[in-house]
1. Please state which of the structures I, II yields 5.2 when distance in nm of label points 7 Å out along Cα→Cβ at positions 57 and 89 is computed from it.
2. Taking 42 as the value of relative contact order in percent (Cα under 8 Å, 6 or more apart) derived from one of the structures shown (I, II), identify that structure.
3. Ranked by volume of the Cα convex hull per residue in Å³, which of I, II sits at the highest value?
4. To test your reading of the models, identify which of I, II gives -25500 for helix-only ellipticity at 222 nm (-39500 (n - 2.57) for each DSSP H run of 4 or more, over all residues; to 500) when calculated.
5. Taking distance in nm of label points 7 Å out along Cα→Cβ at positions 1 and 73 from the coordinates of each of I, II, which one would give 2.3?
Structure I
Amino acid sequence: MEATAKVTYVRIAPRKVKIVLDLIRNQPADKAMAILKHTPKSASEVLEKLLKSAIANAEQKDMDVSKLYVASCSVDQGPTLKRIRPMSKGRAYRINKKTSHINITLKEAE
């Protein structure tokens with residue numbers, strides 16, 4: 001039995017999210033929550049909220065919350081917002097604002 005949660009179109013680059021996801025992969029849910037609380041990265045705030053949602057989904061499925069662990073977590077790139085910054089001599093430089101789709105799956109340890 002597993003519980004999943006996902007968030008889409010988060011305005012943070014996927015490579016920044018991947019750094020934090022690697023810290024919590026295959027960790028117990030309560031330890032993963034503690035790691036996210038004390039990690040000084042911008043992605044940890046979004047992932048903490050997502051992990052709480054996955055734990056709530058597990059409670060709805062009558063799973064034992066104390067035995068949950070992060071079975072899998074992944075991030076995919078969403079659409080890129082393309083913006084333009086004016087530069088000297090009439091030029092324009094492009095700024096790509098990347099978005100992410102994040103998935104977390106929790107399972108019960110046996």
Structure II
Amino acid sequence: MALLVLLVFQWLGEIGVRAGNIALPGPLLGMLILLLVLTLYDRPLEFLDNASNLLIQNLSLMFIPPSVGAFFLSAQIYQQFPSLLSTILLSTIAAILFMALLIRLLDGTPEDKPD
């Protein structure tokens with residue numbers, strides 16, 4: 001049931017992107033719609049929480065196909081290695097900073113705590 005809910009929101013995101021000509025990936029828009037719905041809904045949805053945690057715990061499995069594909073690129077991967085490495089490093093730093101700011105914003109703690 002929970003995977004069906006996640007797929008429905010992904011589908012809604014795809015429809016929204018195509019109908020509104022939005023420059024976002026459909027699954028991202030779907031997850032933003034899901035975030036909006038969960039924010040407006042009073043009770044947490046346990047079944048959705050369990051399925052989401054299971055998917056997050058096994059997220060590393062999603063990186064196996066691209067890793068295998070990169071293995072067969074051989075010479076091409078060496079030419080693109082500096083740009084790949086810089087993209088990975090910058091996006092990791094940006095994601096960490098964004099999450100830290102988001103947690104601080106959602107937590108409601110002031111930036112400067114008195115000692």
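1. Working: I: 5.2; II: 3.5.
Source structure: I.
2. Values: I: 42; II: 16.
Answer by label: I.
3. On the way: I: 90; II: 196.
Looking at the calculated values, the largest one is II.
4. Working: I: -11000; II: -25500.
This value belongs to structure II.
5. Working: I: 2.3; II: 4.3.
Only one of I, II returns 2.3 for distance in nm of label points 7 Å out along Cα→Cβ at positions 1 and 73, namely I.
Rule-based calculations on the coordinates, nothing more; no lab input. This is a predicted model, so every value here is computed, not measured. Cβ atoms are built from the backbone, for glycine too; each structure is taken alone.
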